[in-house]
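Structures for review follow.
What follows draws every value from the coordinates through simple rules; no lab data is involved. This one's a predicted model, so the numbers in the text were calculated from it and none came from an experiment. Cβ atoms are built from the backbone, for glycine too; each structure is taken alone.
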Structure P
Amino acid sequence: MKMKKVLCGRQLSLKLRIRLLQCYIWPVVLYGCEAWTLVEDLRKKIDAFEMWTYRRMLHISWTAKVSNAEVLARMQKKTELVKTIKQRKISYLGHILRHDRYRLLQIIMVGKIAGKRVVGRRKKSWLRNIREWTGIKTVGELFRLAMDKEKFKKLTADLQ
């Protein structure tokens with residue numbers, strides 16, 4: 001809220017205000033996102049926050065019936081926060097799998113927990129997020145791909 005006058009004021013151009021938003025607000029919002037398990041509810045909240053900031057910058061009232069597509073067209077942007085989270089999570093996984101000092105984390109990711117599962121639908125896991133986004137079915141295949149840094153970087157760049 002301290003940045004409201006700068007981000008919502010019309011003294012600065014829209015491009016400059018967008019750059020200030022990306023420089024000062026997004027890092028605070030994305031702090032620690034590499035460790036998040038991104039469920040649908042959280043993704044919707046992140047998208048809603050991004051649209052809220054854009055609407056504030058454009059001085060669009062919350063009662064105005066302006067679609068998100070129209071707001072993005074006025075900003076000349078696409079939604080980017082969720083895509084950034086996906087890219088950071090996947091690159092973090094590659095970083096963990098390629099370095100020996102993270103051996104304990106690698107064992108934990110591959111390991112299975114003894115005992116029975118609780119009744120109900122499976123919880124979405126951190127690795128399941130990454131497998132869904134990349135389209136890779138097995139954890140072993142994902143781990144093998146992570147060892148080749150160039151292929152893994154290309155995989156990260158091709159996300160939706």
Structure Q
Amino acid sequence: MCSTTFADRGSKAEIETGSAFMPKFDSDGLIVAVVTDADTDQVLMVGYMNAEALHRTIETGEAWYWSRSRKGFWKKGETSGQVQKVQAILTDCDQDALVVKVRVEGNGATCHVGYKSCFFRKVSKADDGSVSLVHDGGDRVYDPEEVYGKS
């Protein structure tokens with residue numbers, strides 16, 4: 001059983017400027033978590049947490065998420081060894097979004113396709129108006145087939 005508790009949602013002033021943690025989960029019971037490297041502030045990934053995943057993250061100091069596709073809990077790095085050690089959790093003024101600052105164990109990668117960050121491509125517009133993705137994130141850190149096996 002978790003020993004952490006979240007405060008009930010309070011007044012606008014309490015939510016926006018008070019010291020009580022009152023996370024606002026959406027209609028699916030989720031809150032968005034933007035995950036950044038604690039040392040460089042590079043955005044590594046975006047995930048979702050439900051109340052239990054957020055409790056687990058606070059309790060263990062390791063990042064837990066709710067997988068919307070698998071409908072289950074997901075401890076980042078459980079299979080790959082790329083465990084996210086939480087250094088800080090920030091919330092916005094409405095307390096409906098989080099920034100989770102982490103240090104990544106193992107090979108330091110976060111992306112399941114082998115890159116340090118899931119954000120390794122940028123949107124590019126050509127002169128003819130076409131839009132494509134351009135690689136912008138360095139080399140792969142690892143071969144995903146070696147970590148996760150063939151799909």
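I have 30, 21, 14 for semi-axes √(5λ) of the Cα gyration tensor in Å, calculated from one of the structures P, Q. Which structure is it?
Q
Taking helix-only ellipticity at 222 nm (-39500 (n - 2.57) for each DSSP H run of 4 or more, over all residues; to 500) from the coordinates of each of P, Q, which one would give -17000?
The correct label is P.
Identify which of structures P, Q gives the largest calculated value of relative contact order in percent (Cα under 8 Å, 6 or more apart).
P
Thinking only about distance in nm of label points 7 Å out along Cα→Cβ at positions 64 and 96, which of P, Q has the largest value?
Top value of distance in nm of label points 7 Å out along Cα→Cβ at positions 64 and 96, among P, Q, belongs to structure P.
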